Structures are given as C-alpha cells and as structure tokens.
Structure 1
Amino acid sequence: MNTFVSHSANETLDIAAHIASQLHPGDVVALFGSLGAGKTTFARGLANALGVSSSVSSPTYTIQHTYKAKGASLHHIDLYRLMTPDDVDMLDIEACWESRDITIIEWPERAGDLLPPQTWRIHISMDLSPEERHIEVIPPTHHSKFINNE
C-alpha cells in the first residue's frame, strides 16, 4: 500500500495521472470514499492522463460513461444508486474489463465480490483541512512493482 497526501484538486489530478501511467489494459480502478471525497476528481485525472479529451463528469444518474482514450476505451461507472451486488450484476460490468479497456468504478463496495483480481483499490479520505485528502493506493497483485513518485 502507498499513501499520498493531496492539498488541492490539482494535486489529486497529478496523483491520478501518476497512477494512470502504471495501468495495464483490462485494469479496474475502484475508488472508495465518502461523498465529496474527490472520487470524480481522481477519475478525471486518470481520464485526462489516459488521453480522454472530452469533459469527464460523474455518471451518477446514467451509471456509466464511456470515453475514447489512447488505444482503448475508458469506462467510468458509478454504482452509488445501486443497492445490492445483484443490481450490479445485471449491468454486466464484467464485459468492461474483459474487453481489455480501463474501467473506473466509483462506490465499488456496492459490487460486493464482483471486482476482478486486476483491481486497483484507491481509498480517498478527507482530513481536517477542507482541501486535504489522503489517498491510499493498493495495486493489484499482478503489479509486482508500484513506483511511488511523490
């Protein structure tokens, strides 16, 4: 596990870009955190670093947005409105990571044990300062080396 500290939205974008540089085709990025923690900001940083040129917003109401990235697609999924893993299972989100695209999932705890082994677990927590975030990064086991360039 690696921990980063962000003092601003721009620093969060930079940390996300660093993580994006280490992603492999088919990887899933699970973003854990409370409302307002910065999950969508982190997703935006990943998307920008992966070559998404369009505006990235939270798919809370549509559940999923798909963007064209360099060499693949980027699926951005928000499970906030779903209640059980059975609801998630009906979405067939497994097709996203089986396609070798990159998938970002906000509120992944709603998926239960459906997340694949190639999942990066990113825990974003707010500290006492309104802008400060602690970002814990747990890479999947197939990433033998995680480069922490704080």
Structure 2
Amino acid sequence: MKNLFDENVKKEILQRVEKLTPETKAVWGKMNVNQAIHHMALAFKIPTGELDPTPVNPPKMPKWLMKFFLLSVKPPKNGAETFKEMNMVANNIQPNNFEEEKKYFKAMIEKFNSSEKLIPENKLAGKFSRADWGKLNYNHTDHHLRQFGV
C-alpha cells in the first residue's frame, strides 16, 4: 500500500485532485464532488487529533484484523460505512464553493504531512504508527478519487 508520507505519492494524489472539476460526476456512491472533497479533507483531521469521530455500526472483528483490512485492502465501492461526523449525505452537508473545498483539502494534506505528532491509536483498528496513518489516508483518498474517476 502506498504511503502519503512518500513525497512522490503525495504529488500523485495532488495531481489527481487537480483533475477534478465542479462538473465531475461520481462513478458510484451518493456524494457530489464538493461533498467528497470535504469528506476527504475531514479524514485528515482524525490522525492529527482535531476530529474524534464516532463509529457507526463498527465491524465485529478484532482490531488487528480491522487494521489489516484498512491498510492492505481497497475499500469496496459501495456499502463502506463512514464515521457519523464525516457522512456528508446523512448530515446534508452541501459545500458550494468547489475551489475553496479543493484549497482546504490540499491544505489538510500538507498539514497532515508536516505534523510531527499523530494520535497513537485508530478507534477501529488499535495502535497506529505514523506509517500506518500515511497508508490509511492514502487508501481512503485513493478510494474517493477513484469514485470520481481520477
């Protein structure tokens, strides 16, 4: 699994984000492009400790197994549950300024990459190293960029 702390991987993600436009449509799922960008940006607030998310229907599996899935397996296209605070559709969060959302998302990636301290535990998957957070955030971001065909 790629890691967002690798400078080349971060550049790849930022280049893919640049391919999004306000008119980009989802290949699957319910979010529009603005919601997806906002959702992805919020995910970077978890490892920095700025967002303490509430799990919804957490899977009934040991944390070590959940960690394996989060870091090693591409998420399914449909049906993956998100944290309550990050559910753009259920919370009717409708960001309306595409350029501002994109700017915010890029700033969150940069903040994440320059953060010296990240929280030591993932609520669903147990102990997490810096490298684990880099892999998870790559996997999550890649999932949603693929959702929008980039």
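What follows is calculated from the coordinates using simple rules that are stated; it is not laboratory data. In this text, all values refer to a predicted model and were calculated from it rather than measured experimentally. Cβ atoms are built from the backbone, for glycine too; each structure is taken alone.
Of structures 1, 2, which gives 2.7 when distance in nm of label points 7 Å out along Cα→Cβ at positions 19 and 115 is computed from the coordinates?
Attributed to the structure labelled 2.
Tell me which structure, out of 1, 2, gives 3.4 once distance in nm of label points 7 Å out along Cα→Cβ at positions 59 and 107 is calculated.
Of the options listed, only 2 reproduces it.
With Cα Rg over 2.2 N^0.38 Å, for residues 51-122 alone as the yardstick, tell me which of 1, 2 scores highest.
Sorting by Cα Rg over 2.2 N^0.38 Å, for residues 51-122 alone in descending order puts 2 first.
With helix-only ellipticity at 222 nm (-39500 (n - 2.57) for each DSSP H run of 4 or more, over all residues; to 500) derived from the coordinates and found to be -6000, which of 1, 2 does the value describe?
Of the structures listed, the value fits 1.
Taking mean count of other Cβ atoms within 10 Å over residues 11-18 as the quantity of interest, name the structure among 1, 2 where it is greatest.
1
As an exercise: relative contact order in percent (Cα under 8 Å, 6 or more apart), calculated from one structure in 1, 2, equals 45. Which structure is it?
Structure of origin is 2.
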